[in-house]
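Pasting the structures here.
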Structure I
Amino acid sequence: MFQRLLISMILMFSAGLAQAGGGLDIYFVRHAQTLANAKGVTNTHNSSTFSDTGLAQIEALTAALKNYRFDAIMVSPTERTQQTLRPYLEQTGQSAETWQEITECCWQHDPSNAAYVAGAAQVSKAADMIRQRYGNSGKTILVVAHYHSGQVLLADLLGVDRESLPGLENAHITHLKQDASGKFSIVTINVEP
């Protein structure tokens, strides 16, 4: 009797470990194209107003994301990221958590610049939060952010240098998968919805 109970407990414990070691799927999306992206002129209006292409991207992205059910969604606090994600949230009844840590930063890749260092540290905190909250949980999460902060985030999670990653296209989907050992790898990058 005791031996059967012990075997049952070992099997239950093993099943719990297998479930706890379920990896993590991260889907990353850069916001849709703004006038600043299209024209190369950055100002308050251009950075928060979508181009015609950007509006079409939001529609296509919303349709593509409906194929997924996310356990958690994180979004940068900027208007362009919030507006990119809003139609998906409204149509699916989901909600997102706003993370300051993934707001745009690190425009100039100069590790000697104090602003770059502070921005990279902010994004590194987001990567740590993702690992702590969702690592090896078997969950699927969505992160909607920016070109530069996105590159820094993905590089941190992958354990690679930022320059080794391609640029992140507006409203394209990048998928990272974590294995049971905690290591992330790229499944797809810059997939157009």
Structure II
Amino acid sequence: MIYNHLPENEIWQLLQRPISRTQYMQMPEVYPAFFEFNIELISPRQQAHVALILGQPYGLVLIRAPANIELTAHFNLFDKKVNGGCRIIFDSKKELYLCYFAPNRIGKHDITIFGMDNDSVEKLQKPVLHIPFDVTEMIQNPVSFPMTTKAFYDLNLEVLSPKKTHLIKVDNGTKTALIMIRAP
């Protein structure tokens, strides 16, 4: 597979148009399921890493995938999960996944995206894409995302409170918390 090994001789690349070593190094690492599931990486394009969106405390990966393919992600820093660090939303009209990643500290983060074919008998998640996210500056106002499921977005629900966090602040002695969700 071209993304795991670049032959020195262009004839062995087996591509319509051969690519250079520089072009190869600017591609994210993809796995066989990327092609099996007919996935297209929309953004970032022609670069092998994710960057923070200008003025935002998160990065964004856009992936086009058929409606029967469901994506999930692991977002890690030093091989430890970043709690509340990722949110994946599927736009069914555009068949586009919006994958948000919110780092909470400086460091070399790893993003691995997995795919699963919901039409398949065996419901097996397969790695699709690996891409690094190197955060070099402290984020001024970090955010995190609550854990939600695909049904949350399918039902067009929205978290009103708490905003921009996956945690609920409970004062000393308080035994209840309020989560506000808007439903259509």
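Structure summary
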{"quantity": "Top of I, II by Kirkwood radius over Cα pairs in Å, largest first", "calculated": "II"}
{"quantity": "Which entry (I, II) yields the derived value -1500 for helix-only ellipticity at 222 nm (-39500 (n - 2.57) for each DSSP H run of 4 or more, over all residues; to 500)", "calculated": "II"}
{"quantity": "Test item: relative contact order in percent (Cα under 8 Å, 6 or more apart) calculated as 19, pick one of I, II", "calculated": "II"}
{"quantity": "Which of I, II leads on FRET efficiency 1/(1 + (r/R0)^6) of positions 53 and 173 (r between Cβ atoms, R0 = 30 Å, to 0.05), largest value", "calculated": "I"}
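Bear in mind these aren't lab numbers, they're just calculated from the coordinates by the rules spelled out. Predicted model, so just to flag it, every value in this text is computed and none were measured. Cβ atoms are built from the backbone, for glycine too; each structure is taken alone.
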